[in-house]
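Every read-out reported here was derived from the displayed coordinates using simple, explicitly stated rules and does not represent laboratory data. What you are looking at is a predicted structure, and each value in this text was computed from that prediction instead of being measured. Cβ atoms are built from the backbone, for glycine too; each structure is taken alone.
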Structure P
């Protein structure tokens, strides 16, 4: 009986065990980072499930799949590809598009990089001119931090977000003369 059990086991490539030991804390930290990034934002069951699968389930599932495969090294290489995909998805989910050049139309023949982000259900996009963040109140400008704090609060729609920003900027400037244009564009992807 013991000989048949030993014969049915096959050698596991050392990289499988090595990657397993690295994947456990690595994916746990990816999940913690995602959890901290989404703290204070609306979290649905899909997001929570993705965080749990990334940090707690995937490392063990990858090890199980590689260990049981006929070619354990090849299976582990596929797992590493899946690791890259998972981390890439989290990076994309937590990416904030940055400016790609100076203000549009200020100088002729300017070149701009193209940025992109995929909006998942209930996520949104806000575009604004510097007139929002540069709006001067009695003692300070409105600032990006104030705008980001407002964005971290839940809003039912893109129009309610725009209304909240306009009211907040108006309260901040409190009757001061507007020094620059204030242009806002908000888009929100609806739930399917």
Structure Q
């Protein structure tokens, strides 16, 4: 009877393939969740119950993205603040959904004025962390690191009582929305860089 010997290099290869397969699934799921999180853009243009539903789903997606990404973002001092801000962002979206349900648009708008801070700062942290881990191409990370503060500046400008023209709103918000859509599709179709 022939003795079967184990090849240690095949065990290493098998483990690497399992990790890559797990990371590929995480990348797809994160990409889909990024797109789902943008459902909230439509929450005020529908019925109150659908508005509540879109806000809750969007908030859950935001939190799920942070949870899924936690293990991939190597230990770094921004990892915990990023996670904390994503939880705050998600919970604010849940609260916004409740106020949409009760059609209290002024409170809803107030929640979103706070939400923008959690979103833009956590997005900046996220792209810094992605840049450090090299999970996605550098151009996506740099784009995100530039776009996230633009949202913050646009929000502060309007909170100081200045009227932001439509072009200013587009320049403030479109770069991060487009960046996150590109990131989502990159993750769905290409996944994380496994270097």
For which of the structures P, Q does the calculation of distance in nm of label points 7 Å out along Cα→Cβ at positions 67 and 147 return 5.1? P
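With relative contact order in percent (Cα under 8 Å, 6 or more apart) computed per structure, which member of P, Q shows the largest figure? Working shown, then result.
On the way: P: 21; Q: 24.
For this comparison of relative contact order in percent (Cα under 8 Å, 6 or more apart), the top structure is Q.
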Have a look at P, Q and say which one yields 3.3 for distance in nm of label points 7 Å out along Cα→Cβ at positions 27 and 91, as calculated. Q
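Work out the source of -16500 here, i.e. which of P, Q gives that when helix-only ellipticity at 222 nm (-39500 (n - 2.57) for each DSSP H run of 4 or more, over all residues; to 500) is computed. Please report the intermediate quantities before stating the final value.
Values: P: -16500; Q: -27500.
Value -16500 for helix-only ellipticity at 222 nm (-39500 (n - 2.57) for each DSSP H run of 4 or more, over all residues; to 500) corresponds to P out of P, Q.
Tell me which structure, out of P, Q, gives -0.86, -1.07, -1.14 once log10 I(q)/I(0) by the Debye sum over Cα atoms at q = 0.13, 0.16, 0.17 Å⁻¹ is calculated.
Numbers: P: -0.86, -1.07, -1.14; Q: -0.72, -1.03, -1.14.
Label of the originating structure: P.
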